[in-house]
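Structures follow.
Computed from the coordinates by the stated procedures, all read-outs in this text should not be read as laboratory data. Computed from a predicted model, the values in this text were never measured in an experiment. Cβ atoms are built from the backbone, for glycine too; each structure is taken alone.
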Structure 1
Amino acid sequence: MTETAELIAIGKIEKPFGVRGEVRVRSLSDVPGRFEGLTQVTLVAPSGQALVTGVTRVRANGNSYVLGFDAFTTPEEVAVFRGGLIKIPRDQVPPLPAGQYYEFDLIGMTVVDGAGQLLGTLEEVLETASNHIFVVRRDGREILIPAIKDAVASVDVENRTMTIRSVEGFVEDDGSV
């Protein structure tokens, strides 16, 4: 793993698990088998401290995973990473089919309407029972846009821009939220 590789988060460390320095992890990835094949990851603590470590154990545990690492043998050692992220190099992420995007590719995108008017920055993706919701913020205002083809006209990952269709109820005629 090179230090210059862009890292993306695939899991969030919820808490230490057991007495051998393992952690319970909530997956941030929709990729099946994402954790089972891991050999090395970067752990990033809430403090910003980063540690590259080998993965020694992976097992599913209900809706989460339990992972063990070379760097830890006790719950006290791993506790500093509670609430932190598990990251891997971007080049280890498999490509998606056309029209599908990773959340990390969308966060931070500029969002405009069909006329090119700035609506804000996509800051968050919420998961609901029916579909995902894009949270777009600008000047203290928030627009919630369903992540559906009827609402999203185009996504340009390379230029970091999303264009939404003028959908009744998202944006007022004068462009205000």
Structure 2
Amino acid sequence: MAMIPFFISTYMKNQKQIKKLKLSFLLIVWLLFLPNAPYLLTDFIHLRLSPMEWLGFDSLMIAVFAVTGLAFYVVSVKEMKQLCFKHFNQKLILKSLIILPFAVSFGMYLGRVLRWNSWDVLHNPFILFTDVFEIITIPIDNLEAWAFTILFGLFLKLVYWVFEKYLFDFMED
């Protein structure tokens, strides 16, 4: 699941020409699956179930998957940003990129804590939207959701900034 947004953005990037309707549809699908890439970071909670003799191995395995998920997230966002700059208003894209890590973090919260999946948008949309509406409209009762969203959003913003500032140029050389 973590690779789906990367596959979508790479597919779209490699299209010589893409119609706006197809681009818009794939962009929505990409957005629905994007939280799955950094979601792997939340798998560290499973370490509490690891026997002590496996803790080092399990930690390493989860860390490798988490870093891979972050890489899929960052590269996918970069590719989609470049693609959207060609087809949409750049100011709108830049504003969307400010919100994106927090929307992704909120999706991670929905998955990790409330156990929603990307396909539940189609499978159980009314219950899902009721949960989302409640979190947004009653923030005082949902401080955990807001804290998770803000903290992970800031972390994703920092990770993307580090990649953009230091690693993308290095990787392209």
Structure 3
Amino acid sequence: MPRIAPSDTIADVVVVDADVHGDERGRFVETYRRSWLPLGREMVQGNRSEKQQGAVVGLHYHLHQADYWYVLRGTARVVLHDLRLGSPTEAVTMSLDLDGARDTGVFIPPGVAHGFASLTDVLLWYLVDGYYNPNDELGLAWDDPEVGADWGVTAPVLSARDQANPRRTDIDPALWPRYGLRT
């Protein structure tokens, strides 16, 4: 049986340590099951992200979409920051390393900003419970001092989009997520 553990740092985040089976032929891992995630809705889209060592992605957040991340190869430092107004863990930051050799996944609810740094070359597989919606693709500055993230890389490589994300204090009030609201 996998170990399903609600985060003790950010409300509604769930960490999954998958159950691995193997023999001389190789290994089998059940990476995701809808029933593991009490807040999870049906995942409708699967994505693959390959990043080179030193890349930083994020911080991104959604008002309506949840993510489930699982690293297939390499090591990613995942950074999560609770932006949800009224959350019991509002403004809390956490990080965890997902490693393809350890078979750990993480569920990220709407309103929790998320990103990762490639500590090695990384292959990340992730599921989302909403189709791509450019109006729900929001961002928070990866280097915001209020987030206080330790990305684990010294010379991060970021996209133009991620370099332009606002700090917490500059987020448009209409784009602040609220705890407990899901659509």
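General remarks:
- For 3.9 (distance in nm of label points 7 Å out along Cα→Cβ at positions 85 and 125, calculated) the corresponding structure among 1, 2, 3: 3
- Relative contact order in percent (Cα under 8 Å, 6 or more apart) derived as 18 - corresponding label from 1, 2, 3: 1
- Read-out mean count of other Cβ atoms within 10 Å over residues 93-100, computed value 8.9, structure in 1, 2, 3: 1
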